[in-house]
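Asker: Each in C-alpha cells, the structures are laid out below.
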Structure P
Amino acid sequence: MKPNQASNQLRIIAGNWRGRKLSFPTAPGLRPTPDRVRETLFNWLDPVIRGRHCLDLFAGSGALGIEAASRGAAEVVLVDDNPRVVGNLRDQLQILNATQLQVVQADVGSYLSATPRVFDIVFLDPPFRESRLPECMHLLEACGWLAGEAWVYLEAEHGLVLDLPENWVLHRSKQAGQVDYHLVRRIKTN
C-alpha cells in the first residue's frame, strides 16, 4: 500500500495501542468495521474482554481482533483466506509487537471444519451478500468452537434475517447505515 492512501487506514480506538493507525490493502469484500460501530461493540464487550480468547473470522483489516487485543484479550486468532490480506496483517502485528495475536491463512469454512479450539468471543463479519453467516454460525456451534457461555459478534448487510442456533440469545443489536450489527450470547446447555 502507498503511504498516502489514508482511506486504507484505521485507528485503534482504545487500550494499549490507542490512537495507532494501521494500514490495510484494497481487496474484494474487505470493509473494516467503522470506528463508531467498533466503539459501540467494545463498550458492550468491556465487562468481558480482558483475559479472553478471541477468534476473528474473515479478519480482513484486523480491526476487530486487534482492537480486542489492545483492550486486554489474552489471545486473538485472525483468520482470512486472502494471501495479500494475511501478509499485511502479519506486517501490522510485527509493527505493534503483538505477540498475543496469531494470523491463520485459511478459508473460514475449512478452518471451522477442522479440529476445534474453544474461544470465549468470536467476531463474525463475512463479506456481504455471500450468505456465509448461517454456515459459520452452524459450524461454530456444532463443532465445539465456543466456550459454554461465549459471545459472538455478527455483522451483516441491513435487513438480513438472522437464524440463530437455539441456545444463542440476541443480547444487543444496532444499525449503522447499511450495516446491522449484533452481539449474541451463547447460553450453556446441559
Structure Q
Amino acid sequence: MAGRAGVLPILRVPREEFIAERWAYEPGEHVTVLAPTGNGKTTLMYQLLDATATERVPAVSLVMKPRDSTAVQFTKRAGFRRVAAWPPPPSPWHPRRQRGYTLWPRHRLRDPLATLDHQEAVFREALLDSYARGRRIVFADELYSLDNELGLRDELVCIWTKGRSMECGLWGASQKPSHVPLWPIRRPPICS
C-alpha cells in the first residue's frame, strides 16, 4: 500500500489476527485507544488485557459506570476478581495471586456526588499503589472522566510519564483526544 509523502500507510489487520500474531507487550508500556462512543474501545482493551495479563504482570481495570455489561462479561470470561475497594481484601475464594482485578466501587445512585468522592478515593489508592509496586497494567477506561470528574490528573500523569521505569503500564480509552496528549506538558506530576 503506497502512502503520500511523509505519511505512513495504514496496515489493516483483523482484530483476532492482530491479538494472536502481532500483539506484543512489555511491562510498563502505555496503550491508548481514542474513538467515539460505541466504537469498541473498551471491548478492544479488554481483549488485549485478556491476552496480556498474567499473575506476574496483573491488570487492574477501573470501572466508573454504575452498569457496564461489557465489564461484567469480561470479568467473568477472563477470571478477573471483582472488587469494590483497594487494596483488595483477602478472600478465601481467591487465595492465590490474581492475573487481574476489576475495581468497581459501589455506586450511590441517589447521591452521585458521594459516588464521585468515593470513586476518587478508591481509584487514587489503586493508581498510586500500582505505580509504587510496578509490574502492573492499569486500564483506565474513560480517561476524560477520571481526569475531569474525579480530579485524578496528577496520578494519571505520574504513571504516564514515569510508569515505564516502574513497569507500570497505563492503558486508557477516551472519547476526548484533545486532553490526552496535554497531560504531560501542563504541569509536573506529584509523584517522585
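Since every read-out is calculated from the coordinates, none of them should be taken as a lab result. A quick note: this is a predicted structure, and the numbers were derived from the prediction, not measured. Cβ atoms are built from the backbone, for glycine too; each structure is taken alone.
Asker: Computing mean count of other Cβ atoms within 10 Å over residues 30-37 gives 16.9 for which of P, Q?
Answerer: Details: P: 16.9; Q: 13.9.
Corresponding structure: P.
Asker: Comparing relative contact order in percent (Cα under 8 Å, 6 or more apart) across P, Q, which structure shows the greatest value?
Answerer: Greatest value across P, Q: structure Q.
Asker: Moving on to the next point. Name the one structure among P, Q that helix-only ellipticity at 222 nm (-39500 (n - 2.57) for each DSSP H run of 4 or more, over all residues; to 500) of -7500 was derived from.
Answerer: P
Asker: A further question on this structure: Determine which structure produced the value 2.2 for distance in nm of label points 7 Å out along Cα→Cβ at positions 14 and 62, calculated from the coordinates; the candidates are P, Q.
Answerer: P
Asker: Could I ask something else about it? Have a look at P, Q and say which one yields 25 for percent of Cα pairs over 28 Å apart, as calculated.
Answerer: It must be structure Q, since only it matches.
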